[in-house]
Structure I
Amino acid sequence: MQVGVDTKIGSYGWALQRLADGEKLTRRGWNGKRMFVYLVPGSTFVVNRPPLLGIYPEGTEITYRPHLDMKYADGTCGVWLASQSDQLEDDWEIAN
């Protein structure tokens, strides 16, 4: 698919750029409605509670790397990892 500036649907590469721009994305091929992925930007914070307190000393500054989360159909959220089929499809679109 040729993706232009005003395109509202695109490839996984197109979707990653939209995520970096702060958009929420979904796929037409997903069965669950109201599901979308979004970019959680990296952050730095000071360790002050479990479970990280059991890994690092209190007061240690750590950096969380950026990652993708998904809002699932049941309303919960969690870390998301794209499958091969997600990466190869060109039915990505901005979630409304």
Structure II
Amino acid sequence: MDHTRHTRLTEAELTDAVLTGATIFGPDNENVGYVSHVHGRGADAQVVIDVGGFLGIGSKPVLVPARELDFMRDESNAVHAVARWTKDEMKALPEHVD
């Protein structure tokens, strides 16, 4: 997927309502998970990503700062992000418990 044509989200858009459900891609465009929910908003937002699994079963929730992800909208207006971590690297992060 060519992300260069996608519109980056503004800091004001980094909210639970906008980011929840967004697909997260790794540096090689591998689908690594999706945003299950967000703590906070804007520059201080923390994103909980369910990594791995299938339809939420067997996935591992991890917490990362939203600023560490490149959030954008594609041509169909769907929100997604690119992470610097691979799926295996994200799975190695500590499990997040709300």
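So here's what we get for this one:
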{"item": "helix-only ellipticity at 222 nm (-39500 (n - 2.57) for each DSSP H run of 4 or more, over all residues; to 500) derived as -3500 - corresponding label from I, II", "result": "I"}
{"item": "Structure with the greatest value (metric FRET efficiency 1/(1 + (r/R0)^6) of positions 21 and 53 (r between Cβ atoms, R0 = 41 Å, to 0.05), set I, II)", "result": "II"}
{"item": "Which of I, II yields 2.6 [distance in nm of label points 7 Å out along Cα→Cβ at positions 69 and 85, calculated]", "result": "I"}
{"item": "Of the structures I, II, the one that 1.7 was derived from, the read-out being distance in nm of label points 7 Å out along Cα→Cβ at positions 45 and 77", "result": "II"}
{"item": "Given 12.3, 35 for Rg and Dmax of the Cα atoms in Å, calculated: source structure among I, II", "result": "II"}
{"item": "Read-out relative contact order in percent (Cα under 8 Å, 6 or more apart), computed value 29, structure in I, II", "result": "II"}
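Values quoted throughout were computed directly from the atomic coordinates according to the rules given, and no laboratory measurement underlies them. The structure displayed is predicted, hence computed values, not measured ones. Cβ atoms are built from the backbone, for glycine too; each structure is taken alone.
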